[in-house]
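As C-alpha cells, here come the structures.
Please treat every number below as a calculation from the coordinates, not as lab data. Quick caveat: nothing in here was measured; it's all calculated off a predicted structure. Cβ atoms are built from the backbone, for glycine too; each structure is taken alone.
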Structure I
Amino acid sequence: MSFDKNQVLSVRELNFAAKQLIEGGLPLLWVRGEISNFVSAASGHWYFSLKDEAAQVRCVMFRNKSQYLDFKPANGMQVEVLALASLYEARGDFQLTLEKMRPAGLGALFEAFERLKSKLGDEGLFDGERKRDLPLLPKQIGIVTSLQAAALRDVLRTLSNRMPNVPVILYPTPVQGEGAGQKIAAAIRAASERAECDVLIVCRGGGSIEDLWAFNEEVVARAIADSHIPVVSGVGHETDFTIADFVADLRAATPTAAAQAVVPDRQVLRQQVAQQSQRLNRAVTRRLEQAMQQVDMAQRRLVHPAQRIEVQSQRLVAAQQRLKLSFVRIVQQQQWRWHGVHQRFQSQRPHIEQMQTQIDHQHTRLGSAMQRALQQQATRLAATQQYLQHLDPQKVLSRGYSLVRDAQGNIVSNSEQLALGEAVDITFAMGGVVATVQEKRLVHSD
C-alpha cells in the first residue's frame, strides 16, 4: 500500500492501513508473558494484557476459542499464546487476537511427552498384540492411587454399585508432586509381585498437564508394561491422554469408566441369566414336545399284542375252514371213486353179493377212517387253540404278570439290563405306567 506524501488521510483510513501492514507483516506466532487486568465478559470473550518486565500488549480471546481450554486464566499466570497481531481500528489499539493458550513451560513438557511416546512406541510397548484381556469376573481388584484422591471414592462407589461382593486391595501412593512417578511405579510393581489381584486399576482425577505428569514418566510406563496383572489406566478426563494410557492393557476415559470396565454390572448379569434361563426353558419344552410327538408316532406304528392275537385267531379260523372243505372234497372224491367201482362191478356182475358185501365193508371202514381223521384234526385244532391261548400275552398279563420295556422299547428280562435311575415302561393287563429304577435285585446262580 502506497500513499502520496501530500495526501491527507482520515483517522479511520490511517488505522486501517496500519492494520493491513501489521497483519500482513507479522505471521501467527507464539508469545510468552504474564496475564494482568483479566476480564471475562458476559459474551464469553476474554480481555487482558500480556506483559513482561519491559512491555505489555492488549489481548483478546473470543468465546469460540476460549471454550476449548481446560483451565481458567488468572492474573499473574505465566502463559504462552498463539496469536495474530492486529490493530483495533475503533481505538487504534495494537492487540493480539488469540488462537490458543497454554501455561508457560508446557512446550517443553509436550516435547518430552512426544519423545517418550515415540521411544516406547518403537519398542512395541503400545502394540495391541501384547495387551491382555481383562477377566470377566475378577475375584479381587487392586487400585493404585492416592488415599485422598476423589477418584478413589468414585471408583469404590462404582465397584460397590456394580459388584459389591468383589474385594478391593488399595496400593496407596502419591499421584502428583516430586517423586510421584517413582512411587506409582513401586506400587504397581508391588501389586504385580504380590499377585493378589486379577486386575489392577491405576487412576487419578483430572488436572493440568503438570498434575498428570507423573503418569507420563518412563518408570511408570515400564512398570505397567512389566506387570503380570492386566492394568486398566483411568487418569484424568476424557480429553486427557498420558503415556500410561498407551501402555496399559485398557485405557478408560475416567476413573469411573475404569471401574465400570473391570467388573460387569450385576443387574445386567441378572438380566442375562434370566434371558438364558428363559431360552433354556423354551429349548427343554421344545425338546419334550418333539419327544412326545415321536412317542405318538411310534405308538401309532406299534401293534398291540391283543390285535396280533386277533389276527392269528382269524388266520386259524380260516385254516380250519379250509381243512374242513378239504376233507369234504376228499370224501366226495372217495365216494365218486367207489361209486364208479361199484358200477363197474355191477356191469361185470361177478360175485355180485360178495363184492357188494366187500364194498359195504370198505365203505364202513372208509367212513370210520374219515371220522377218526376228522376227530384227530379237530383234536389237533383244539390243542393248537389252547396253545395259542397260553401264548396270548394278554392272558399272561391278566394273571398278574407285567411287561417291562426300557427307554428304547426293548423287552427287559434281566435286572442287569437296567441302570439305577433309568426310566422303564411297564404294561399291565389294564393300562401301564412309567417308573424309575430305584433298586436292583440280582439273582445269583450257584
Structure II
Amino acid sequence: MLTPPPETVLRVADLNRLARRTLEGLPMLWVAGEISNFTRAPSGHWYFSLKDDAAQVRCAMFRGRNQFVETAPTNGQQVEVRAQATLYEPRGEFQLQVELLRPAGLGVLYEAYEKLRAKLQAEGLFDAARKRPLPTHPRTVGVITSPAAAALRDVLSALKRRMPSTQVILYPAPVQGPSAAAALTAAVREAGRRGECDVLLLVRGGGSLEDLWAFNDEALVRAIAASPLPVVSGVGHETDFTLADFAADLRAPTPTAAAELASPDRAQLAHRLTLLARRLARNMSHAQALCGQRFDQLAHRLLLPSVRLRLRRQELRALARRLLRAGDAALAHEARRLAELRGRLRRRAPDAAASRQRLVLLAQRLTLAWRKQNTFQNQHLAALERSLRQLHPHQVLARGYAIVRDANGQVVRAAERLALGAEVSLTLARGQAQARITRVDSAASVQPTPHGKLDG
C-alpha cells in the first residue's frame, strides 16, 4: 500500500490497515520471552503475552499451528517463538502471530539432534532391514540403567510378574549428566563382549530433552547398532524419542513395556501348555482308538491255514459255478442272435425272377421312349431346316429383290446416299446388272412393284 500524502485525512480503519500491512512486510522473527496471561480459547486458539524486564507484547497462536506443540506452555515459562509481526485492526493492537514455539535454550539442542539423526540415518544405522528379532524365550536379560533409577524397579517387577525364572544381569551406568553418555556406551560394549545374556534392555524414566540428552550421543548410537546382542530401548515416556530408540532393534514406550516385550508371559505360556496338553491327550486317545480298530480287523483276518484253504476251495467252487452259468448264458445269447440274423437274411434275400421281369419291362419302356424321342427330334430338325431355308439370301433374291451397291462396292440402304447420274451395281437371283440413278426421292418410302422390283 502506498503511503498517502501528508495532507490526506485517514479514517481509523484505513490507518490500522496501513499499519498492519506495513508490519506484515517484515520477515518472520524469532523472539524470546516469558509466558504470561496464557489463555486457551474454546476455539482451540492460544492467546498469551510474551514479556521481559523492559516490555511485553501480545501473542496469538492459532489451533492449526499449536496442535504441533508437544506440551502447552505455562505462565512463567521461558520460550522462543517464531512469529509474524502484525496488527489486530479492530482494536489497533500490535501483536505477534506465532508459527512455532519451543522452550528457551533448546533450539541448539534440537538443531544438533536433527543434524545427527539425519547423518546416522543416511549411514543406514536406523534401517529396518538391520533390525533383529528378539529371542522368544530368553533365559538371561541384561539391563543397562542406574541402580538407583525407578526404571530398574519397574523392569524387575515386570520380569518377576511375567517370568520369575528369568535371570537379570545389571550393567550399571548413570543415565543423566556429563558422564552418562560415555558410561552407557561402555556398558553396551561390555555386555556385547561378555555375551552372557540373550537380550539387552537400555532403560530410563521420563524427563526433559536435557535429561535424556545422553541417549542422543553418537558413540552410544553406534555401539547399539554394532552390538551382537538384540537391544530393546525403553527411554522416557511414550512421546519421548531419542536416537538410541532409532538404533535399537525394538523401541518400547516405557521401561516396563521394554521388560514385557523382552520376556514371555508365564501365564500365557501355562495356558498354552494346558491347551497343548489337552490336544495331545485327545490325539493320543484318538490314535489308540484307531489302533484298536485296526487290531480287531487284523485279528479277524488272521485265520488257521486249514480254515483259509477251506475258504479258498469254497470260493473256487463258487467261481466255477459262476463261470459255467456265464458260459451257458453267453452261448444262449449267441444262438438267439444267430437265429435273428438268419431271419433278417431271409427277409432281405433278392428275388431273381421278379428282378428279371422288372428288367424286361424297363428295357421295353426304354426302347419305346427312345423311339418317341428320335421321332420328335427328327421333326424338330426338319422344321429348323425349313426355317433356315426360308431365311437364306438366295431365297430372298429369288422373290424379286436385289442388292444395290455403289461404286465402292458398299451396300446402299438409304436413297440420300445416291447422287443423280451415279452408277450402281445390282445383284439379282441370277446374275448382276449396272444401272444409273435418274431420280432420288429420300423422303418417300419405297414400295415394292407388283413384281417386287425397284423403279429406275
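When you work out mean projected area of the Cα convex hull in nm² for each of the structures I, II, which one comes out largest? Present the calculation step by step, with values, prior to reporting the outcome.
Numbers: I: 58.7; II: 91.8.
Checked I, II; max of mean projected area of the Cα convex hull in nm² sits with II.
Upon calculation of distance in nm of label points 7 Å out along Cα→Cβ at positions 34 and 362 from the atomic coordinates, which of the structures I, II produces 16.2? Write down the numbers at each step before the final one.
Values: I: 16.2; II: 13.9.
Corresponding structure: I.
Which one of I, II has distance in nm of label points 7 Å out along Cα→Cβ at positions 18 and 290, as calculated from the coordinates, equal to 9.9? All intermediate terms of the calculation are to be shown ahead of the outcome.
Working: I: 9.1; II: 9.9.
Corresponding structure: II.
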